[in-house]
Each structure stands twice: as structure tokens, then as C-alpha cells.
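Taken together, the values in this text are just the output of simple stated rules run on the coordinates, not laboratory data. Predicted, not measured: the structure shown is a model, and the values here were computed from it. Cβ atoms are built from the backbone, for glycine too; each structure is taken alone.
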Structure 1
Amino acid sequence: MALPLALLLALAPGAAVALTLTIGTAGVMGIYHPLGGAVCRILNVTRKVHGLRCQPEPSEGSVANLRGVSAGTLAMGIAQADIQFDARVGSGPFAGEPQPRLRVLFSVYLEALTLVARESAAIRSVADLTGKRVAIGTPGSGTRTTMDRVLAAAGVRHDALKAALEPSIVAMPPLLCDNRMDAFAFVVGHPNAVVQDAATGCHVRIVPVAGPHIDALVASHPYYVVTAVPGGIYPGNPNAQPTIGTMASVVVSADMTDEVAYAITRAVFENFDDFRKLNPALATLTREAALTGSPLPFHPGAERYFREVGLPLAKSAHDK
């Protein structure tokens, strides 16, 4: 059983009894959960060095993870950069509730807003979602916040949808293929099992998220970038489709001791090649890219490690 975070943070790594940290992830069918598992695997196999154990904890996603880290119920949480920004400044799902003590250790991958539609629904753009049954993400998820912004940018109100649905991640492919909804949105890295299940269960189309309204959204939000869902990895979708993306990062509290933050960061970066092999979403990650994309300040423990090994510290997206 995990020790309370307050007790964990008061103890130094290397103690006789290994201490257990929890890392908030998301649904088990998404990418966050295996990514949290990858971080934990590295910590667990190197625990003799630092005295830390780790376990991934399923959650509703980015918003829930950042709330858990702020409340001290999670030691770490994976969260996408736009939600990190909202938490830092008190906007979006954190309106009026800024979380100034959130800190980043490192980023793990670029994730893409992926809009999947049943072919027969005749959805070719975000605007075509009008009058359709669309899964827009569950409350507490980063997908929900990102999708709300994309719909607003495209001029599509929630009440213009036939239904704004909030199914669990695992329920989305059968609902789509059984014609109980027309499209779902998912901010995720690729390849992804949920998108794969939908594409093998029925004829689906990866819908482009692009156009002048999306360009304007990216220009006004420094944590978004133009990216693409790769072509050729899902049946029936040979071509890459443009969309927007944001980095996902491992976030902790400023209350975490420098020693613990340093130990986590060092364990991952000194076993970086092994870390990248633990999930396909990590395959193209570089050490330099892992220090980019977050709007949060680095935790001093992580910053200490990066300076020791000469890795360049990226400027926060909030400060650009």
C-alpha cells in the first residue's frame, strides 16, 4: 500500500524500506496508463539505487491528475500541456483555481487530437459534427478541454450537436461501430489500441482538424502545435491527417523534495534507451525533446540533474 505523500516527501530516497509513489494516468486502454507503467518500471528495477517504488493509478485523465498532485493524493501525474497551462493560470477547468505549486519533471511524447468518425456518418471536417452524436471526452479529461476549444474555434456549439456524449474510452469503439454514435475525439499518441479497435470493427475515417480557425487557435495558444495523425497505421486510413497536438508531461508538486525529484529524473534519463522501448509512443522521444513543451517550471530536483549532465533547459511555453 502506498504511503501518504506527506510522509513520503519527508523521507529521503535510499531508506531501508522502499517508498511507493503513485502516478496518475488515465483509462487503461489509453496511452497514459502504459506510459505511467513505463515510468514505474524504470523506478522499480532501479529501486536499490534510490529506495523508491512506483505504481500507476488509473484516473479520468489530465485534469484529475493535476488535481490529485495538487491535493497530495498523487505523487506524480501525466497531463497534457494545455491542461497544465490552465492549472497554472487558473483558466479552463481550473477557472478561479490556479495551481501555482505544480512543477514538471520531463515530457514524454507529443499527443494528437484524433477525431474518428464512422465512414457512413459523412463527417469530413469539424464543422460536419453539427447535428451528429459525438463523444467529446469525459469530465476531468484533457480531451474534453481540447475538444471544447476546437469546437468553439470552429463555431460549433454543444447544443448544435445531436448529442454530446461522455462514454468511457473502452466503450467508444463499440458505440461507434454499432451506430450508437457518429464520432469520437481522443487526445492520444499513436499507434493507439482504442483507435485500432474502432478501425478494425467498422469502416472509420480519421477526420482532419485543420483550417483557418484551427490555425488561429494554435497561434493564440502557445502549448498547441500543428501535427498529424500518421497514415497507414489504421485500416482504411492510408494518408496522414492534419490536426493539433500538445506535449504530455510528468508533473509533480513543488512540495516533493529535491532528492526525490532528482532520483526519479535521474533513473529515467540514465536508462533512457530502455525507457523508450517500453511503449511505441516513446520510440521517437529524445532527451532534448523531453525538456520541451510544458508551460510549468521545472522542479528544482529535475533541473539539478539536467544541469549536471548538460541538457539545455527549454523556456516555458507560458513565458514565450
Structure 2
Amino acid sequence: MTIINVTDISKRFGNTQAVDHLSFEVNPGEIFGLLGPNGAGKTTSIRMILNIFQPDSGKISVLDGPMTEEKKNHIGYLPEERGLYQDIPLERCLVFLATLKGMEEHTAKAELEDYLKRFDLYEFRDKKVKELSKGMQQKAQLISTLVHDPQLVIIDEPFTSLDPVNTEMVKDLLEQKRDEGKAIIMSTHQMNQVEELCDRILLIDHGQRVLYGTLQEIQNKFASRDILVTPLNTMPESIKGVREIKKLNGRYFLALEEEAEPNQILKSLINAGVELTEFEIAVPPLNEIFIQVVKKQEAVKHD
């Protein structure tokens, strides 16, 4: 079964159409990237999934049916607006938040001990939350989101304030949860993290779906016929069928002429005695695709 099934939902606030006939689904055992520029409708969509807002039209199924209070205990949510109690010790704060998700206090303490040690927070468990650094508070917020072992995890900008070491730690944890069969929705503007983590993505703009599918499907859709090569020896100054050669940190970008085919270029390079460690079709990074699509949508809106 799908964990989330969103069918043709719309939501308007006054004169603003926040979400416009949006459909998608999220499956168990996947990290699903929910992307879009600021004001695209991502947060509104999440709030409708969580039953904070009601859609004006359309249908949402979560965990095989309408949202209920009991189902909320099986959901972990890290919102855009963080929400730890600042004036109480860290462990007490996390235990209290875990009990709100249906955990017994003694069970919460046992689970939290493992998480606090994993995230290097155990020695700070008796410090007030406000005395912790932003990075420590971010890790604590993530622990609060995951400690009750939810089936569905919704996280907004999970890597905020984290250094590279802690970023890797969080990525490892999210991949572990995915491998356990959890469904994870991740909303972020860090496209490199999306490329590394997400199995499928949805890009929305002005409340509408503009890209939807696996990362490979989307990149293939925007792939050019140009080539990236890494030679072990000298590259020729000109190659039949190549209109431009650019050197990029030891690699070469070959822009092909209209009628040229990549396999012809490969044959020409081999015949010229070029030894290659890399030969691949140039695929644009997700960040480049994101900018290209959003700019195109803006141009359409202003026509």
C-alpha cells in the first residue's frame, strides 16, 4: 500500500491559490523529495496531509485512510518552525515530547539514551535546551521526530545548522529508516542532499506539479547530447562532430554538433589514441534543472 495518496487537492487563501490540483503518492521504504521555491505550496501541502488544513477540494489518504488522532502517533514531523521547550533540561524535554506521541516514559528514556549517545548529546542531557548550540538543538529536534519509531517521517530542512560530520550522521540515520521500510518526505533547498538521498522527487511551483519521478528519470529528461570525458593522455585540439571543447578540472566537456552521435565521438577518440577513464553523457545537476524549470514557470506566468 502507499503511505500517502494525494489526489487533485487544492487550497486557496483569499486571492492566493496556494495549492492547485496537486496529486502524488509516497511509498514505504523511500525518501521522497518535496521541492519548490519559497511560496510554492510545500508547507501548505504538508499541513493538509497532517490535517492541520483541510483542502478546498481533492482527497488525501494517509496510512490507508483519512487522518485520525491515533495515526498521528505513527508520524514524525520536523516543521519549518522548530519547537523545543527552551527552559527545561534536554532529556526532560525530549521525554515529554515522546510521551505526547504515545510512548511510556520509561520506554522513551531507554530509546532516548541510544539516540543521545549516537548524536553526541548524552553528556548534555541535563543542560537546558537554550544553553545548547543551534546544531545541538537541531539534532535534538531530529531525535524528537524519530524517537517514537514513526511509519511516516516528514522533515523540513533537516540539515540546518549541522556541520559536515553531523550532516553525514543524519543522512545515515535517514537511510537506515528508509531501509527499515519507513516513508520519509524531505523538504529542502539543498539540492546536493536531494541527489544523494531521494528515491523520487516532486517539484511544485505556484501550487502545481511541474516535475515528478525518480531522479534518474528527471535528469534523463533534461540530459543533453553533450559528453564529459577524462583522458589519461593529451586530447586532440579538434574532433570531428564536436563544435566546442572545454577543459574542466582535468575533465573535458564536448559539445556535439547537431548530427553527431556520442558513439561516433568515442570511436574518433579511440582512433586518435586517446586513453579514457571516463566517457559519459552530460547530465545536468538537479540544482540546474530546478532553476531552469522555475524560471520557465515564471516566464509563463508573466506572459
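Odds and ends about this structure:
- If distance in nm of label points 7 Å out along Cα→Cβ at positions 54 and 294 is computed and equals 3.3, the structure in 1, 2: 2
- Comparing distance in nm of label points 7 Å out along Cα→Cβ at positions 38 and 78 across structures 1, 2, the highest value is found for 2.
- With Kirkwood radius over Cα pairs in Å derived as 19.8, matching label from 1, 2: 1
- For mean count of other Cβ atoms within 10 Å over residues 110-117 computed as 16.4, the structure of 1, 2 it came from: 2
- Computed over structures 1, 2, mean count of other Cβ atoms within 10 Å over residues 238-245 reaches its largest value in 1.
- Mean count of other Cβ atoms within 10 Å over residues 22-29 from the coordinates reads 17.4; which among 1, 2: 2
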